[in-house]
Structure 1
Amino acid sequence: MNLVHEDERLDDLQCKGYQLIQKPEGFCFGVDAVLLSDFVKIKPGQNVLDLCTGSGVIPILLAAKTSAGHLTGLELQEDYADMATRSVRYNHLEDKIDILCGDVKEGKKLFQPASIQVEKVNPPNMTDNHGLKNVYEPKTIARHEVALSLEDVISLASYVLPESGNFFMIHKPFRLAEIFCRMREYHIEPKRMRLIHPYVDKEPTMVMIQGTKGGRQRITVEAPLIVYSEPQVYSEEIHRIYGK
């Protein structure tokens with residue numbers, strides 16, 4: 001069986017030789033997925049749930065970089081869930097990673113309460129009123145909150161995480177106030193934050209956040225992450241994260 005279809009390509013993840021199947025005309029993973037996989041902290045043996053897993057890039061990266069117990073990716077769109085499943089098979093990670101096709105809104109029917117130690121998500125981060133929507137529906141679903149909301153994501157995190165379980169997310173800085181309010185509403189205390197700037201003198205375009213269910217009130221703001229040292233030249237830290 002050919003795991004890579006004619007309209008797809010194999011991308012080298014530059015990590016343990018793992019490859020990822022992607023559809024060039026579809027929604028392909030970006031630097032945000034790679035940065036989040038570096039930001040996440042996982043203890044050996046912990047089970048991890050990746051919401052909005054898309055092509056499955058983050059579970060595969062985390063399988064390479066961490067000693068996680070088992071990783072599960074949840075994806076709404078059937079074709080992307082199928083593509084992610086084939087990437088898992090291509091890399092012989094079937095014993096380490098499961099890909100489920102399902103809706104975050106129905107997550108409480110798919111998972112047991114307090115059954116996952118780490119949840120992470122790179123969710124759609126534009127509301128219905130922000131940004132231009134791509135006419136290609138999978139891209140719209142991946143970028144805009146048309147199929148789920150921020151509250152859906154955080155509500156499920158609160159359900160699947162036990163006390164002291166950790167939640168990781170990458171999002172847009174302009175929604176920080178809403179993010180923190182929602183996290184506290186569902187008893188997930190913001191504990192760690194890092195802003196991502198395209199250049200040292202430009203405002204941040206992304207933010208990575210760690211929250212702990214039932215955690216105490218104290219947040220650590222880490223040094224900014226700068227993506228480019230000059231136009232088209234990645235910073236030394238980005239090279240480190242990419243393993244170059």
Structure 2
Amino acid sequence: MSCVRFELKGAVALVTLDRPPLNALSRALTAELATAIEQAAAAEVRAVILTGSPHFAAGADISEFKAAMDGGGEDALANRLSEVVRSLEMLSKPVIAAIHGYALGGGLELALGCDFRFLADDAKVGQPEIKLGLIPGAGGTVRLTRLVGPARAKDLIYTGRFVDAAEALAIGLADRVVPGGDLDTVAMEYAGVLAEGATVAMGAARRSINEGFGLPVSEALALETAGFDRSFGTDDARQGVAAFLEKRQPGFSGR
């Protein structure tokens with residue numbers, strides 16, 4: 001039975017986690033998600049929404065942790081999930097996490113690999129691994145710190161507490177909070193706007209922002225320059241310049 005659904009809605013890829021009741025991140029789900037992200041890399045996809053209902057993802061499948069511990073080996077799930085989040089982060093197009101219900105542990109780490117986190121007003125997020133005697137293993141200590149700062153990241157990780165949508169918005173962990181019944185529509189509308197933009201340039205900006213953060217200024221600027229050069233030769237750049245000079249709206253093709 002499939003744990004992940006991939007749908008193409010125009011130029012927007014809708015990737016839906018579908019392992020009821022909580023979308024626990026098993027090895028099987030993680031493998032299917034990796035395949036869906038590969039599909040989302042196709043040229044016809046110009047924006048991506050990652051979601052799940054009634055919950056985004058309530059963390060790793062703990063039964064698989066126990067099996068790994070009983071077997072005396074390391075847990076491969078966290079390593080594989082870390083690779084999947086990284087592949088999500090490296091997509092050359094904008095990605096929105098539309099979060100219903102819980103996004104906990106590995107579920108929040110998935111959302112942190114996206115550009116934007118849109119939360120339903122009853123959503124709860126957190127990194128509760130400490131309650132298992134563990135720490136986040138798929139980028140939580142790194143990406144959460146970059147997003148909310150060291151002190152807040154330490155608070156969330158040390159306590160393992162859940163954060164409601166209002167607090168998530170206040171600390172910068174959420175970008176938008178909307179009524180749960182409106183979340184899918186709002187995410188799709190925004191993704192549609194992004195999908196009409198200059199996709200190659202957005203991808204270059206995404207890489208420059210994600211990879212340049214924390215680098216020495218000279219290295220970060222080199223990334224930006226490479227991205228500018230990459231976008232300069234595109235059809236969209238030609239279209240954008242022509243539209244500006246002709247005083248009209250550009251019609252970007254994503255190429």
Structure 3
Amino acid sequence: MESTDIIYFLMRWLHYVFGIIWIGHLYYFNFTQVPFFGETDAATKSNAIQKLVPRALWWFRWGAMFTFITGVIMLSIWGSRVGGDAMKTSFGLFISVGAIIATLMFLNVWLIIWPCQKVVIESTTNVAQGKPALPDAAAKGASALLASRSNTMFSIPMLFFMGAASHLTLAPPTDGSVPNYTTALGAATVLIALLEANAIKGKLGPLASVKGVIHAGLGLTAVLFAVLYAMA
């Protein structure tokens with residue numbers, strides 16, 4: 001057993017651990033906390049935003065950070081082994097799609113959700129102390145919700161393709177040629193990028209409800225797989 005095999009295994013194990021922390025909190029926020037905040041009284045919501053949300057966001061953002069770091073290390077080890085043959089296997093295609101989605105989700109956490117939530121927490125704390133609310137708190141909260149709901153939608157195909165990389169293999173070309181999935185990956189990337197553009201500055205649309213998020217995630221998974229399968 002080579003040293004890189006041990007490192008790869010450890011990174012994969014930690015990737016699972018940190019990924020569960022990250023995605024678990026993502027689902028908590030979207031499937032439990034947001035609906036609860038919509039139904040509870042103002043005092044309870046204020047108290048939770050000041051004391052509960054910062055704790056949950058700490059685990060959420062650092063879970064995302066270390067999921068990303070361990071994933072990069074794993075991909076680096078795998079890439080050094082396969083070299084230029086990465087897009088000649090269905091593993092390479094599927095893991096690349098999953099990695100692209102996961103990277104965008106990670107960036108959404110650190111560049112949109114966390115900065116916006118800091119404003120919301122500060123504004124809520126100000127109001128609780130008898131100070132004025134921050135003028136941009138509502139807009140920041142809306143931006144955080146859109147990015148978070150988009151991440152929840154993205155998580156469904158992301159998990160599908162991460163699993164498909166090791167457990168689902170595309171049939172090789174019938175003419176015996178070596179497959180090249182670069183074009184298929186490019187097409188999937190364009191679709192993902194369009195949805196990410198909406199996550200940055202768009203509208204909730206069907207993502208406004210939990211049911212809509214789940215349906216959108218399942219639909220996106222089906223569409224992405226259909227595109228990859230058709231172009232493979």
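Brief remarks on what is shown
- Computing helix-only ellipticity at 222 nm (-39500 (n - 2.57) for each DSSP H run of 4 or more, over all residues; to 500) across structures 1, 2, 3 gives -14500 for structure 2.
- Source structure of the calculated read-out (Cα extents along the principal axes in Å, for residues 87-182 alone, 36, 30, 21) within 1, 2, 3: 2.
- Highest-scoring entry among 1, 2, 3, by distance in nm of label points 7 Å out along Cα→Cβ at positions 55 and 191, is 3.
A short reminder: the numbers here are calculations on the coordinates, not readings from a lab. None of the values given here were measured: they were computed from a predicted structure. Cβ atoms are built from the backbone, for glycine too; each structure is taken alone.
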